[in-house]
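What follows is calculated from the coordinates using simple rules that are stated; it is not laboratory data. All values reported here derive from a predicted model rather than from experimental measurement. Cβ atoms are built from the backbone, for glycine too; each structure is taken alone.
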Structure I
């Protein structure tokens, strides 16, 4: 596999930049978007990127960092599931705590955002507290989003309990979007400024990459990954107006910026140092790219993969037709087609041959399926559904045989099983 990203350079650049940002304040709250661990999307579109790079960045700064985890009470009540891991948000909070501690990072507490007195939420709080984890309850912000005077008052952010922290950098993370990370950061800013402390807020989002062109496949791949959220990459108009420089951001951050800026200025009582949503970010991933062509090709493959995944979700009834059509449009917007993913042609050819065999035997009852994997050296391995196993299982075993230099005719599972 060709490498297009320098992991070590990124770690150095990213940790250095976070320290530069915190040096302007007594304390810095960083809203951490995306996945702290297991960022497989970034790994696929940036060949050479370590899927655990973000936790490694934090680990380099571990003496200066503590972590607050947010989870929305409604997600606990609904047993919301993380699509990538297949576990509920409450279980993911425990997983996240364990992962952070394994990486020598201090977990300050868990915040239940938009708290309401519900049995499932209260049981979750009890489970956390019995593990020795501090829990804070934060409530829906009165006046949000239009009444800034009420939001920034004792009736708004002031209603939330103040979370005591001791480190200069406080990372605020969550199992997924809509968990209340921003509200928690701003609530803390409100309390800190009332105590006379100079604290700051920044945001860490890996994608879209602000210093990569708007229509670069890397940024388009982010749109494909968030097709269900209708995220759209845009030129940051505030950054362009303030500095005459083009920077890429996404619609939700750009739309939220004027209100966010007003809230911060109300809290601090002074003009914001941030002139754009891009200013607020600390993302340096673009500086780790070493081969743009490699990244482009990897991103194009991810866009096609996302198209197929969305199509699969649609057939299963897990998404709607509009979402699938958007994934298709994104793929076609770059002139890509299904067959540009190498394994597609091989899988379809294998299925075609199986269908021919089925027709020869006049076996109309049998349902056929085939799959293809691409090995690191470019070799294509296929698998078919049989009475013994399904197509993915067969392909995995065939791949193991190839990687282990086993004779393809050798049976790994006895036919008598």
Structure II
């Protein structure tokens, strides 16, 4: 079945980019997608443009939001390309509408909503935790404010879903309407344009990553990868660890320019001399085994892997000093070919980092207001829902096309 007709949806239905659970489609994407990337937006894809009913308000404390911009996240692309781990599958409910990076406008409020009003411009904090699910006795993580690690994401008044954009009852940002609990909604200051506001959710993740690193003053930090997450990590470092030195690795020229503008002191390209250049900047000494890449003695105090590919994880372990810290910011999936020897030998402290708490999200709203002129240009392309194929293709090739963040403008 092809896409719905272009133009206004019919009979109260709305357009949405939806994920449909299908083992054959998943396997096709995983096995054939790298040879034929067009599969990801073909009729054989797990993603499709569909006409769906707008989700009803699940309860009195919920509001309806019309997305103004919704970002395409690397986790969305990994889901469509079947490159991620099946780890999260039990914590979703299908068919779900993609989109958890959202700036939108409140269109309707339930009788119990007090935090926002119709017409407010808001950003969405996506975790669907105990309070959102109206569970009376919160789990231990939620009770301590660690709502990202809620143990009840399959229980409560809505279907399973770790976040908005992965739950069939809430809808998502890649549509013309979603529903959210009032606790998920944060007003956006008037001076913050939509293009900066849509980056607040990933910015909050990067602030949390820097908090997780516990960086001492005067530390040298290394940021691997300068896509959206890498660049926002540089912003977060400048704010949360202002005395740290920031060295970044960026593949493309526009990424190197952005990294320098956002606060990185030194930037290295990904060419054949990358490791030698890194060693020089980090004061590390390279030793070459008979086979394989060089071994670094010394390195960064803290490394942020904002890609989490086989190659970047390997480099993160190699170019972090003994007893240093590696923060895995990118979504790693199931990496193969990573040499874990450096991690073991150097006694590295490897830490994951996932989304953020509400306090950190609120700080990201303030930071976005302060840095709007720097953040807004990172949104390089925005597409209507009807152009979903072009949007996803652009996002999957963003770096080579000179683009950082790609978004939908429903």
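Which of I, II yields 4.6 for distance in nm of label points 7 Å out along Cα→Cβ at positions 268 and 332, as computed?
Corresponding structure: I.
0.97 is what came out when Rg/Rh (Cα atoms, Kirkwood Rh) was calculated for one structure; which of I, II is it?
Working through the options, I get structure II.
Could you figure out which one of I, II the value -14000 for helix-only ellipticity at 222 nm (-39500 (n - 2.57) for each DSSP H run of 4 or more, over all residues; to 500) was computed from?
I
Who wins on FRET efficiency 1/(1 + (r/R0)^6) of positions 348 and 372 (r between Cβ atoms, R0 = 30 Å, to 0.05) among I, II, i.e. which is largest? Don't skip to the answer; put the middle values down first.
Details: I: 1.00; II: 0.25.
Greatest value across I, II: structure I.
Out of I, II, which one gives 6.3 for distance in nm of label points 7 Å out along Cα→Cβ at positions 196 and 324 as computed from the coordinates?
I
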